[in-house]
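Every read-out reported here was derived from the displayed coordinates using simple, explicitly stated rules and does not represent laboratory data. Predicted, not measured: the structure shown is a model, and the values here were computed from it. Cβ atoms are built from the backbone, for glycine too; each structure is taken alone.
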Structure P
Amino acid sequence: MKDLYDKHADVYEAMYGSFMDYPAEVTYYHKILKRYKCRSLLEIGCGAGNFAALLLRHPYEYIGLDESRPMLKRARQKLPQHLFIKSKMQEFKLPYKVDACIFTGRTSSYLETNADVKRTLDCIYRNLQKEGIVLFDNIDANKFMKMIAGKKKIIHEADFKGRHYYRESQWINNPGQLWSFDWFSTYYEKSNSGKKRKLFHENATLRAFSKDDMQLFLELSGFTVIKVLPKPSYAFDTLVFIAKKTNQAFSGDY
């Protein structure tokens, strides 16, 4: 999905701004961060800073991390007083350790392999304060993999800066990797008369996780799972994990 994030930032803003309820997301996660007395945090997959712009109405010491340079440019324009880092989530090092690491919007689905998951959680572990919190959502494999069995198409439409965008998506189970799926999407601009002009096509292989799978990954990286909360999303159900850095992580490749 590199084109969406790097070359078509307006389309990204339109789509995610229309079906992501950012105020509700911020309220939900701020309540959890406040409960665990988190004052400093890292947001992985911060994108254009839409979530952070609302979250930082509360007094957090914040660092944003993303792999897309155009997304980070937009985030820095919105929040010039905060630090943003360009890096993969599997291999970052912060200038200081934080109380919490958060990644929302199903960012975890980009961790395609077991090695990706382990490296990311190990990296988060190293950059957290003692007893720091990791807080994130993932697509609930138990529900999602059955939902996409019919190969149905999903339509999204959104307006942004006077332009109307239209997306056709399809999710198809990928038998080559546990709980992974291929996402095919075509983006159009739609005129007032209803005529569609194709903008670009993208496909990506993403991953869902079962509750037991993700809990095991967290434990292998030295975390203790505090809570797992079911959370509806705009297109499918997710699970929200809250885990605390407690033990020495297990070594080894996966």
Structure Q
Amino acid sequence: MTAAEPTVVVVRDADVLAEAAAARLLTRLVDAQALRGQASVVLTGGGVGIALLDAVRRSPARSAVDWRRVDLWWGDERFVAADDPERNELQARQALLDHLDLDPARVHPMGAADGPDGGDADAAAARYVDELAAAAPAGHDVPPFDVVLLGLGPEGHTASIFPESPAAHDERPAFGVHGCPKPPPTRVSLGFDALCAAREVWFVVAGAGKATAVAMALSGAGRVQLPAAGVTGTRATLWLLDEAAAADLPRGLRRR
């Protein structure tokens, strides 16, 4: 599969970004269901990622989606107890999922530290690999997600793949991540190949503290040096930015 050339979309501020990304996501899910009868999205955490989900909840257009035919996955998860407020799944449920009529069999959270694998993040990741494979077409390790939503750290990490870390070299669809430089230190993350299986990858990024990493990711940085640079969709790669995050963009990038 060939990587899609990135498209950059810049809006005024973080609040507008969350609203604009939510509207775009709802449209994409409706289109996917019209085409294939179902849709799939990989969720992200972080301030903007959760604000996006809250904006979906508040949108009148959310009823245009048949949520019982949407598969929900996660790009990464903090390996903490299921009721820990830092957990991406819990934040997503509070912001949106608990307000939707979902098919529980289509909601695929990553394991928690008090789950069936106990404190073994590697076992939880292996369980997720099996779940991905069960939903994938024959001959593939992961489903062809319609949209993967991702954030970006100031140093260039995405999902829980940090620069120059063992995770940046890991070829498995999902794996345990240990010794993260940002707490909590133990996590579960999808790998590059799984993230890049998506039809569309959307980076949703706000804030001046991310501007340098955004510019590096869009200027040819390697994926070990800057993991966000290594994730692209098969059909589209979108960088949805506020003006502060776009401040250091190189000239010549497409902006819509």
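Of structures P, Q, which gives 0.30 when FRET efficiency 1/(1 + (r/R0)^6) of positions 123 and 155 (r between Cβ atoms, R0 = 25 Å, to 0.05) is computed from the coordinates? Source structure for this number: Q. Please state which of the structures P, Q yields 5.6 when distance in nm of label points 7 Å out along Cα→Cβ at positions 99 and 195 is computed from it. Traced to structure P. Which structure, out of P, Q, was distance in nm of label points 7 Å out along Cα→Cβ at positions 75 and 219 calculated from, if the result is 3.2? This value belongs to structure P. Given 24, 22, 18 as the derived value for semi-axes √(5λ) of the Cα gyration tensor in Å, which of the supplied structures P, Q does it correspond to? Checking each candidate, the match is Q. Here relative contact order in percent (Cα under 8 Å, 6 or more apart) is compared for structures P, Q. The highest value is that of Q.
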